[in-house]
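Take a look at these structures.
Nothing in this text is a laboratory measurement; each read-out follows from the coordinates by a stated rule. In this text the structure is predicted, and so the values were computed from the model without any measurement. Cβ atoms are built from the backbone, for glycine too; each structure is taken alone.
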Structure 1
Amino acid sequence: MDRIQIIQEIFSKTGFTNYLEIGCQTGKSFLPIRAKNKTAVDPVFKIPIGRKLKNLIKWPSNKHNRYFTEESDAFFANHKDYLKQLGHLDVVLVDGLHNFRTSLNDVLNSLEYLNPKGLILMHDCYPPNAAAAFPAEFFPTDEEIKNLKGWTGEWCGDVWKSVAYLIQKYPDLLETGVINTDYGLGFVMPKSGFKERNFKIDEKLFAEIDKLTYEDMMKNPKETINLKEVGYAGKMISKIASASK
């Protein structure tokens, strides 16, 4: 199952209504999702008009989508009233800048508004090779690509470090891991009794995790990022559906 299938299954099997996608850009994963309230955040939208029309026909509620053309930190800082008006976020897809700090910030900001029975998914958490895991703030430059052995054009960055951080920082508060599908789908689900809403980065732990390399993670991905087989997706969906009733 890929991220679109997992997200749609959750909306189909629950009464969830609110979907947020960070890093929408072309709308490839955003537009097909059938949810009542959909919010997209990206500093540079590049959604083809044909894709918009095609998905509007398939799901007319797409006409109510909200698009925020700004970076994710600015979105969370500038639109608190909008987020509070939604009530909560049921499902969030984090697929913005593929670096540790930005992806972690996106998760922590989303957690402040997350339905206690909801889910945050993170794309690109299990890079296929070391080149794809190259840590950079933005997509690697041509000069950097020249020096990346095994470069195939696939770039996941070091988003996986956010998963490693959350596992160590919030073992009693969050269920966190990575499903081995679609370049690695990180999952973050509140555990029973989830109440904390003020999340800040622990800079000491951040620095420790940031020292890890792709090779370090690959030595034991089950321990470092709680890697799960693709079949876990179905179990996760069933768990969310059951809890939401």
Structure 2
Amino acid sequence: MAPDRFSLAGKVALVTGATRGIGHAIAIRFAAAGAAVMVVSRKQEAVDATVAQLQAAGARVAGRAANVSRLEDAALIVADTVKEFGGLDVLVNNAAANPVFGPVENTGTDAFDKIMGVNVRAPFDLAKAARPHFIVRGGGVILNISSIGGVSPEPNLGIYSVSKAAIISLTQVLAKEWGKDGIRANAICPGFIKTDFSSALWQNEKILAHILRTQAISKLGEPDDIATVALFLCSDAGSLCTGGVFLADAGYTI
């Protein structure tokens, strides 16, 4: 029988923003595929609840509350993962921030810095911290969760869209520069997914009607729709994929 190329058995995955929405679904999917998972999010209570949920399902799991936009936290997250599980194979940069919704001229400097700090600089810091541990293992995978806003800016999400375009570029830079070390890097651009993070969009009847009318497939996505793409890209099934930008948007951007 051919090996299961979607298996993550023996792999260690670090997932940020892992206590709800897409990150939570990725943590569950990776654990089910056999990975040991480090759950990272800002609130300790949410981390503890997710760890307990995965442990109840028989997963190898640990958790840490952290603010990924702080350089010292990024280093500690990676160090704790390696200490807990003996190494690191997969980094999923899912944590994101968007404290404003409205015209770009209404975005203040503090909001700009927060968006860029969480959405761009944190994945950069975490990737650099993870790199030496990937090399020890003979390679690794970085998965950055971008957005359709990174491909085509969305109304009232101006600087968030800018940050998601930047993370696509960072992904491709890492793929090109670190491929020689056996490190792959890819980005997923989710469309409209039914999460708390995007609730301001899909709970607005007018916006929801526009979304469903525009998409080729007239339905909202679920977090696990993204998690299954993530599993493909982070497992051996996606071994030829690097520098890729994968749209999962029900055809919204066609």
Structure 3
Amino acid sequence: MSEVTTAQILDLAAKTMMTKHVVASMCENATLSDKTFLYTLLEAELASRHRSKITRLTKQAGFPALKTMDSFHWSHTTLPASLTREDLTSASFARRIENLVLTGPVGTGKTHLASAIGLAACQQGMRVKFTTVAHLVLSLTKAAHQGSLDREMTLLAKLDVLILDELGYIPIDLDQARLLFQVIADAYETTSLIITTNLEFARWGEILADTQMAAALIERVVHHGHHITFEGSSWRLENSLMRQGGNTTTPAN
């Protein structure tokens, strides 16, 4: 490598939170070989810490499975003009605190893409949480009964990205709808939301059992949001073992 300067070493030392004057005193009489070794050591330490941080963030996110952009098929996905694939792979939308709403039929890849985007955000050092809407409202209801709701809401508020999967798949009651509204309202302009749903916006009132609350929720989500649409039949059904074996039966309506 090229000659290492004391300034470069001090910059790395600051990032590893080593005492600056101690490192500076070591560099005063250090040889080029000494400086190269020290710089390489600090660089390796920072890289190790970065890898550990990504591993920790990924584990804490709670993804049901680790999905990547590389394994995602884009053929049935339409991005709005306001959003590019690079915005997703770099998680730059989250740095701008923007939301994503993924809508389309069951099995078309919404959860896969949401998970892959979440993983990309983790790799950028962001705090991410993946949860189904049903699991979230059940856990918050339990926390409310146990007197720990404020703590749970505080933890959610610290996230950079919150992924709410399967909005509308399972009915929720009015109290649960109010908890969901509180989460989304608290996230407004502070946390990026990724919401997957099989329902168009006009039907969100059915989920929340309150059209006015649904309208207020949608307003907050779409203000800084992008709508990604999915079309086509279920990928899981198209690629099922039973279909490949010629034993697929047509599901009842």
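Comparing distance in nm of label points 7 Å out along Cα→Cβ at positions 39 and 143 across structures 1, 2, 3, the highest value is found for 3.
Where does the value -16000 come from, among 1, 2, 3, when helix-only ellipticity at 222 nm (-39500 (n - 2.57) for each DSSP H run of 4 or more, over all residues; to 500) is the thing being computed? For helix-only ellipticity at 222 nm (-39500 (n - 2.57) for each DSSP H run of 4 or more, over all residues; to 500), the value -16000 is produced by structure 3.
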